[in-house]
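Read through the structures below before going on.
Since every read-out is calculated from the coordinates, none of them should be taken as a lab result. In this text, all values refer to a predicted model and were calculated from it rather than measured experimentally. Cβ atoms are built from the backbone, for glycine too; each structure is taken alone.
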Structure I
Amino acid sequence: MVKMGDVIADLENGWSPNCLGRMAEPEEWGVLKLGAVSFGTFNETENKALPKHLKPRPYLEVKTGQILISRANVTRLVGTITLIGETRDRLMLCDKIFRVVPMDPAPIDPVFLTEVLRLSDLRRQIESKVTGTSPTMKNISKPALLGLTFPLPPLPEQQKMVQALTDARTSGVQKREDAVQARAQAWANFEAAVYAAEDVQDAAPLIAAAS
């Protein structure tokens, strides 16, 4: 077992100035809202525009490939982890989100870390460490996250596990799509058969009269 603090360099959080009540335009700087990471997939539209009178902090700009972890939320969403697959420019980290600072060289695959923190045992560890009296806004500290423990196989084995998981998910998606198509085709066949049967019934009196 290792601690998360043994396999990453640090966790850093950002800045939450008073922003405008709208999403940043493409040419504007914006600050991420907590909703950008709340559901395990990065959502760049969850941001607020930085007012013109405030100077942006480029070192807080989030980038593709970075790992973000929610620092505050309702208990079940505290510690939600997201690997940024794609993002627009000029979006900054807010102070309710941690960004993982990787080691160089990194002893842990970023996707492996992302998936491990979603395991039920890690969720139990996270939820046991949350603090705060408000039921709608709990928090977890940096030391608490860095203290999370989990098994760490060698890096090549991590990458094999990640690939196997990715392949299984891809296969599952394809099977679901095939099932949707099969159900749609079955319904179309049923509908066609119903109307075909009606046509046969309508034709029966005419055939009888003609004979």
Structure II
Amino acid sequence: MKLLKTLLASAVTVSAMPALAYEAGDILVKAGAVHVAPKDNNANASAVVPNTKLDVQSDTQLGLTAVYMVTPKVGVELLAATPFEHEVEADGGALDGATIATTKHLPPTVSAQYYPLEAGSKLQPYVGLGINHTFFFDEEDDANIGTGSLKPSWGLSYSVGVDYMVNDQWLVNAAMWKMDIDTEIRGGAADGLEVEIDPLVIMVGGGMKF
């Protein structure tokens, strides 16, 4: 009888303990729509086309993140995506509104994340600081003004996000990154022109915990 009481007491204690949302060693894989919105006035191209600035347009692709939980409160995240394609439009001057160039890019980003709430909380907001490497490819000079290619970029990334655990395995996620992406045109009439993209990146999706 004493043994039965002890087992029952242990079972009640265990059932009363909240299940940990995240534990050290967990892997979180998330997927969703990711939108890259560059800041306005990305370059001053007046030296090539008088009174003209360049605006890099937004694009939306499939985003993927993988997070390894080092501790219940600290994770390391890798952000990846399918290639983004951006049109570069003229703002002002004789070519106002025209597509000057197009380019594709990939922005892999590694971040350290901090989760401030207790591990048992289903709602898990977090903040992150990381390094972004962006490389460009398939550049096209649509206006034939000699825009050349784009130099790869390294920069910091700042992020905030929130996970909500639907159950022990599935979760929904929303996240936002502010990335420092500065590049330079190499070759052509615009050789040496600095382009500041510095986008806001927003992702909404879902995922699994392994």
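Could you figure out which one of I, II the value -13000 for helix-only ellipticity at 222 nm (-39500 (n - 2.57) for each DSSP H run of 4 or more, over all residues; to 500) was computed from?
Label of the originating structure: I.
If percent of Cα pairs over 27 Å apart computes to 48, which of I, II did it come from?
Working: I: 48; II: 44.
Considering all the candidates, the number was obtained from I.
So if we calculate distance in nm of label points 7 Å out along Cα→Cβ at positions 112 and 168 for every structure here (I, II), which label has the highest result?
Sorting by distance in nm of label points 7 Å out along Cα→Cβ at positions 112 and 168 in descending order puts II first.
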